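Next come the structures, one after another.
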Structure P
Amino acid sequence: MQALTFSRGPLLGQALAQARALPRRALDAIAAQRGRLFLFVPVLLGVGIGTYFALPREPLASEWAGLCAVMVLLVALAWRAPSDITPVLMVFVLVGAGMLVAGYRAHQVAAPVLQFRYFGPIEGRIVKIDRSASDMLRLTLDQVVLQGMAASRTPERVRFTLHGTQGFVTPEPGLRVMTTGHLSPPPAPSEPGGFDFRRLAWFERLGAVGYTRVPVLTAEPVADSEARLRLHRLRMRISAAVQAQMPGDRGGFAAAILTGDRSGIAQARMEELRRSNLAHLLAISGLHMGLLTGFVFGALRLAMALAPAFSMRVPARKIAALGALGAGGFYLLLSGGNVATERAFIMVAVMLVAVLLDRRAISLRSVAMAAVLILTLRPEALVQAGFQMSFAATVALVAVFRWLSTERGWRARVPRWVWPVLSVVLCSVVAGVATAPVAAASFNRLAEYGLIANLLAVPLMGLVIMPAAVLAALLAPFGWQGMGLALMDPAIGWILHVSAWVSGLDGAVMPVVQPAAWVMPAMALGALWLVIWQGRAAWAGMALIALAVWGWTQTPRPVLLIAPDGAVVGLMGPEGRMLSRARAGSFAAGAWLQADGDGADQSAAHTRSGADPRAPLAHLRAAGFDVVHLSGARGLALLDDICIAGRIVVTTERAPDAARTCRVIGPADLRQSGALAFDANGRASSVAGQSGARLWVSR
């Protein structure tokens, strides 16, 4: 016993000594990152922004004041603390700053939201023209007037789709129009934890959405409105001129990449581009902005190099950077200045300004600076797929090519003529791998042959289409833009051909199940830690990524789902989710199947139930659940006959109050709860319960 006690003493002492040394080791490890700590600034801001959006309720004014007081105290402590303690304190300051930025922005964009279903006259000024998922023209109006509604309760913006007989007016930004239509509040998620369109609409100040079957008429002609709308009209005129010279989907593609107007592309072509992972070519984002500014920068440097007497006397590289920056700014204005284009311009501008300041243009520090600017100006971008995919691709490309530049031995073994081809392949592979998890989580599908499609299509964007676009812009004042468009035409045709071919291959799209809410943040933090941290501890990022992947594979889907209006019910069966209706509640049903990673459409999922699509009753049984869905008055008449103990009955009509042995869920219940979900143990969760008391959640 004494020997055992004697041997344990030193071991226990060593363990205690190591435990006491841990804080010192952690501080030393942070000190070793001294030159890279700025790279963590956008990461910590993002943690704060994400924390704000994940809160169950909106913080009170006193809580915001308390957070500000704590941050001031921490800044004061950091000012006087030893240099090795300061980074630790700044971690909490930056997380708090992220919460404050997001909260301020959410209150800054506050605008009225419609609280009920409205049918009646709608009048307003057109500020945006696009197409809906059903390929119908869609208008967004501001300066809205709704009959019988006070201005203080009228939404700042409304959006509605045009159905029925139209064509009495040619929609144009700045035109004041009127019609009669249906408007509703922005829809809530189709299941607890699902995509919340209300939050997206809140930050766009979009207070109502709907449709009209009545012709849209002119209320007032276009006036000399603000510069934003004049520029928007210019965009639409350029788009129309491009489509006049290049009719069909090719002209629509060209107009989309030049002006951001996608209304000229048919939904069938859009679906082919999505299935082949080429839809990103239409979004004016980092790829287009980088190709354009890169071409202008290179062309200007080449032009100045052809005049040695001039280039030797001036800073040619900086002049080229200024020219590229101007071209990028013009492209930003011409494309409409949406969030994705603003993000791309900020990233390019930071890199070009680095050239002007004689700093390295392409570096993780430049990417981090761009991320800080974007998260400060538009913190809501953090939870949008465009921001996530853009920065995932950029960070991965910079990190990989930085590593390759330090490993020069292999490059000497590669023939010089192979390097440009290898660079294109590497860019496509790295960007594809980096963005694949985000795309899968956001759209619940992976384009299996997306790499092939991008290798065949992306080089033409840089080698032909963007240079031809610059040529068309330069020749447009002389009326010769057709030369540039003629060069673009066959290249665009090739891209559309590739998308049609790849999207038609067997297994072109693999459905993916929706991950749990914590999976993507954990994966992103793991990847960023792996890239940013220097030393062996960086491999902890791989462990976090592995944990996220495991969590994704283990994410359970709700067994029973009930739509927010009760129009459709879905029960998970052995062959996939069974749907009670073949057509009703199509939006919710489609979202459920997509989140399940189920490639079936609603009609096919309905056949799994074995129910008659014309009958008012659908009986679903699986996984220990016994569910009956009753539709309309005919279905409600069957309620007393089918109500037995242990059964869940969902009805689209209000049931008379009575004591029943079954559980009845009707319209009044769903108005309070929103969509419902039940897990395998029968525990219920609701959209209302998970959405919390937030600014964008109507009560």
Structure Q
Amino acid sequence: MIAEVIINSSVKTLNKTFDYIIPDRLKIKIGDRVFVPFGSKKTLDEGIVIAIKEKSEYEDLKEINSIQPDSIDSESIELSKWMAKRYFCNIADCLRLMLRPGTTNKNVSNRIKDREINVINLAKSEEEILDDISNLKSEKQIKIMKFVLSNPDKTRQEIAEFTNTSVGIINTLIKNNLLKVDVAKVNRTPLINKDVEPTFDLELNEEQKEAIDSIDIDFGGEFLLYGITGSGKTEIYLQLIRQVLERDKASIVLVPEISLTPQTINRFVARFGAEKIAVLHSKLSNGERYDEWNKIKEGRAKIIIGARSAIFAPAKDLGLVIIDEEHDESYMSEMTPRYDARDVARFICNSRNIPLILGSATPDIKSFYKTEKEEATLLTLSKRANNSNLPQVKIVDLKDELKSGNNKMISLELKNEIAKNIEDKKQTILFLNRRGFSTFLMCKDCGYTLKCNRCDISLTYHKYENRLKCHYCGHEERVPEKCPDCGSDNIRFFGGGTQKLEEEVKTLFPEASTIRMDVDTVSKKNSHEEILDKFRKENIDILIGTQMVVKGHHFPNVTLVGVINADTSLNIGDFRAHERTFQTLTQVAGRAGREKDKGRVIIQTYNPDNYAIEFSKKQDYLSFYNTEVPIRKALKYPPFCDIIVINMSAKEKLELKILAKKLHTYLKDRVVNEKYGLLLYSPVPSPIDKIKDRYRYRMIIKCIYDDKVNNLLSDMLELYNGFNNKTSRVSVEVNPYNML
């Protein structure tokens, strides 16, 4: 028999199957991970069997050397093939997402393994041991034996601690064949310290009942759960998952931010218990991810919670997929394969005929448009579940603040509201989606701006470290005393980030307790959870943060939210700028007044008349949608077409220009001669035209993305692979969320 094997490689020329003989000594099946000889290399390569056949068209085939313990199911193989075609990558790139974490290292000795410890048990049957205990004279030995009799699988240290004896006595009992040493596997679980009060299903309001009744767990379908902030979407998720559990099936719940995971986990653990839940996200240790994956694979975990990669969890008998905050851009991967977790979830749910629930207070316009085309079912929650009111929102024009002489980050209106909250012992969230102290350093004499020497981007000043940092490549340098261009010492910091805001808050409110949450403060494991717990449990007055504090959090004592600069996302140079602004402002406003106390929100902006800001003030998604959609239609933007971005980069500008011209000429000739109905734009420098010492160009295509367009782009990439490229790279992204 012959096995068709995909070699575990990202090299484009290896994106195909290779035939190998299956030796009689091996029982190979589709999905097995194998070691095979490849080319002239002395070492073995890893591969995955994706098909088995009786004969091969090739001669002089090599044999499969050995099988690895892990395997992949046929559904995952089909998903990988679909992803590889849609996202223009190797099948192996996709298959790696579905392998057990920690087992892809080519050096087998460096792979993650089960964690094992020595435990102590009885060396004989219970009846024999009871006789032996009666013959013992030492009280401490008797105490140990009785403890082990009723408490198996404990370590030496645990036994000694519980019995107030010593390890030496335990070793004596082992030596005398009364106790024995066994090996036990230890689960490295992030839920080990979860101690939460159990909860039960809450009584639903009419809208929640109608939403649940509209979803038949035993049949498929896509549902958009559109509910205002605090409308009880999570309770619907919980009760749907209970229905799935009753059928002994699994559920996957995706959340966009790691900072949301602890709160979500707590609610699910309180309802279902930790033993049924597995967690998957990037802040877990390799060992924790390995053990959580095993827990899912073995069917011990029926509820999987995590970030976008959790969609690839090996859930047994999957019955439901939920994507919370479905509008969030973090569901799109920016690394190969550049997949969209929502599209992957649709493929999985359609192939298994199970429901897909997308939930948001500010749905992606494409998702809402699908409900109008009846490609998905709209479920609406228009009221807050606990009958609390939406917060009162006030817009402050920063131009008026400047005219009045206030050039601080905090307006007089917001300052007064913060002071009132502190006096009332209520909590405040201040949102600024820009970390660091100052956004750039400029010479006031010659206008020179310090930029990263590897990227075409201004360096950000981080005051606490007294360093200038590039947020794209990580480059750091000291702050110069004089302008590098003209030698002037008249260099000043401009703009402001979360560090500067924190300093200003401490100056204005020295008596207030503050805490900051951004990338700089959550770099350590569990730091995001520690910050949120500290804010909640210690009733800290003010939480300052970036987008991490925007979505999904429920803080009962938060009654004031301040948006420091609502214009940040309006100026990102993306057709989604207004949509992102509306979503961000609506989401952050939803953190205020979620319980009985009235919530207030202050939005500071230089563009108070912008429609995205106006509609976010009213939290009026439908009016925003009905304003934005005609603009998208006129300009041929999604959801009325797909946008494909062809990214090109090289270390040399000339090489990049030649490459861009070749690919554009090829595509233009094909489009004209074969009458493709699409818009092809000329290649231009990317908005950030240099990152990590690589110059960047891009081409944009507007079209209805189908197999014909996919084949055209695949042919273009094959042509590129045939060029004698020195340092160039080309990638294709379908409907990317980051257009920079």
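Suppose distance in nm of label points 7 Å out along Cα→Cβ at positions 370 and 578 works out to 2.4; of P, Q, which structure was it derived from? It was calculated from structure Q.
Work out the source of 18.1 here, i.e. which of P, Q gives that when mean count of other Cβ atoms within 10 Å over residues 170-177 is computed. Clearly, the read-out refers to P.
Looking at volume of the Cα convex hull per residue in Å³, for residues 114-185 alone for structures P, Q, the greatest value goes to P. Taking 4.3 as the value of distance in nm of label points 7 Å out along Cα→Cβ at positions 314 and 450 derived from one of the structures shown (P, Q), identify that structure. Attributed to the structure labelled P. Of the structures labelled P, Q, which one yields 8.2 when distance in nm of label points 7 Å out along Cα→Cβ at positions 146 and 666 is computed from its coordinates? The read-out comes from structure Q. Can you say which of P, Q returns -17000 when helix-only ellipticity at 222 nm (-39500 (n - 2.57) for each DSSP H run of 4 or more, over all residues; to 500) is computed? Only structure P yields this read-out.
Quick note: the coordinates plus some simple rules give every number you see, no bench work behind them. Nothing here was measured: the structure is a model prediction, and the numbers come from that model. Cβ atoms are built from the backbone, for glycine too; each structure is taken alone.
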